[in-house]
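So, here's a batch of structures to check.
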Structure I
Amino acid sequence: MRHLNLHQLATFQVVAKHCSYVRAAEELHFSQPAVSAQIRQLEESLGVKLFDKIGRKTHLTQAGEELYLYSQKIFSLIDEAMETMESLRSPHYGRLSVGADTTVGTYVVPKLLGKFHQMYPDVEITLEVVNRVYLLDALVNNRIDMVIMGKIPNEVPVFVAPFAPNELVLVAPPTHRLAGVVKVPFAELAREHFLLREMGSGTRAALEDAFQEAGLPLQVSMQVGNNSAIKQGVAAGLGIALISRVAIDMELETKRLVILDVEGFPIMRQWRMVHLKDKNLSATARAFKHFLLQHTNHLTVH
């Protein structure tokens, strides 16, 4: 039975990454002959050739390419095992990866992470702020501990807990024809042009659903990738928009934007905390989950 030496495999992985013995030696702080010796011993142990030297260039053989893929999986599992062992010791010295949809991740979650950081200053925190499509991909593929999102995924079994209300309001510049008008009929919106978020945005989906239910056409003036650009566009008179109430405090205060009083609005949604049901949360992630659940009871939005 052949045996795999992890030290040799680690050396191989670096050589394979660069396709260069010289650069691998520099990264590993070894001599080039020492690197070559490690690869030679690994090749002898496995009974295959891992690299070809063609001219001055080093190339992976087919066996080398296959082993490189496996080495990445092996060391990923080793890293995961070490992180798990570390997290089992204490929630104070682990890693925490949180994802949040664009709006809540910009206007709500950072404040809570700041409070959590004060309690656990040595925890390494990563926050990914992306739209629902990317968030769901990160969750399903287990690249993230937990997410704050609106629509619950049905692709995989998940744990779900309420996080905060999400009030979606229609905004326009103060000079707009509907500004200050009370109880505007929904049908009036068919005359308006809208600035929409990108495909995959929960806010966009909510507006499209509302128009579809009303049987009215939704006229789009522009597709914009973030809330800041949406607000700038609305203030510049490019159209009106549906946006989360938490995102417009400053614009309302400075009177750059106003909320329109239209039948059927605001649209009330809910942000939720979600993680994979089968995920073995680290002690750090469990501490953050407990922290979030405590704060959601009295979390005020705007």
Structure II
Amino acid sequence: MDLALLRTFVTVHRAGSFTRAAALLGLSQPAVTGQIRTLERQLGRPLFLRTARGVIPTTVGEELAHKTAPHLDALVEITEAGLDDDSPLRTLHLAGPPEFTALRALPALTTLVTQGLALRCAFGSSEELFKGLGAGHHDLAITTARPRGRLLAATPLCDEEHVLIASPRWAARLGGSAVLQVKGASALEALPVVEVHESLPLVSRYWSAVFDARPVTSGTVIAPDLRAVLACVAEGAGLGVLPRYLCMDALDAGEVVALLNPPVPPLRTYFLVVRTGGLAVPHVARAHEWLLRAAVDW
């Protein structure tokens, strides 16, 4: 079987579209379509079903991708890196949430950089990162969701505790955590909310876990960066929900106050995600292992 056909097939499978696959491969869309049809004729089975948004693999296509993708990735690594230890600088394409990647992952990988690893970073949501991994844009991604299917493999990295915070002025107005424990979420209805998105993802998750309720207010300040949320909360713009690692220094300095300390705080899990078979690539495996070691102290 022609390896070029398999490479095109895996690229289409990961991209979910003949058009996107053609762009990644530097081919025309008719050329990609023709190669997939040739492979389907050789196998005697359809590999993809067309949809309004692209293509989805058939059961046969899913099984073929699961079997061939890791081996094709390994072959690409061999041809790009050479066969000896004197091969050129290795580059890791890392992706993740901007704040966690900047404050946790990148500092943890600094030692590998001093040992010859080059880093290229990208930021995005979990769904964006899954697509980027599948399309071959990233080698390793840090996500807050576990991928579905068998072409991406996930390893739990660490848990982060979420904290409900406000400025000392707003905390004083509430009358302390004792009042909040008695009144629950109703005590917070008049407070402005600072969030990363209009849907209030962090506040909604906290309300559901701690108060068994949904927030009844909308966001007063929406800033798509957790560090911006922290700065606004510290200046008195309203309450916010943030990971403890990000606001720990502000809490210690008294710039913000934890409004409540529930017995079981809300947690969110981070995952290290690679393409299945991706850990056969030495520099990806080393960065993966290095991050897991660092996460023990996070």
I have 52, 24, 17 for semi-axes √(5λ) of the Cα gyration tensor in Å, calculated from one of the structures I, II. Which structure is it? I
Can you rank I, II by distance in nm of label points 7 Å out along Cα→Cβ at positions 94 and 278 and just name the one with the largest value? I
Suppose distance in nm of label points 7 Å out along Cα→Cβ at positions 30 and 270 works out to 4.8; of I, II, which structure was it derived from? II
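Which one of I, II has distance in nm of label points 7 Å out along Cα→Cβ at positions 206 and 286, as calculated from the coordinates, equal to 3.4?
Only structure I yields this read-out.
All of the numbers you see were taken from the coordinates with simple rules; none came from a lab. No experiment lies behind these values; they were computed from the predicted model shown. Cβ atoms are built from the backbone, for glycine too; each structure is taken alone.
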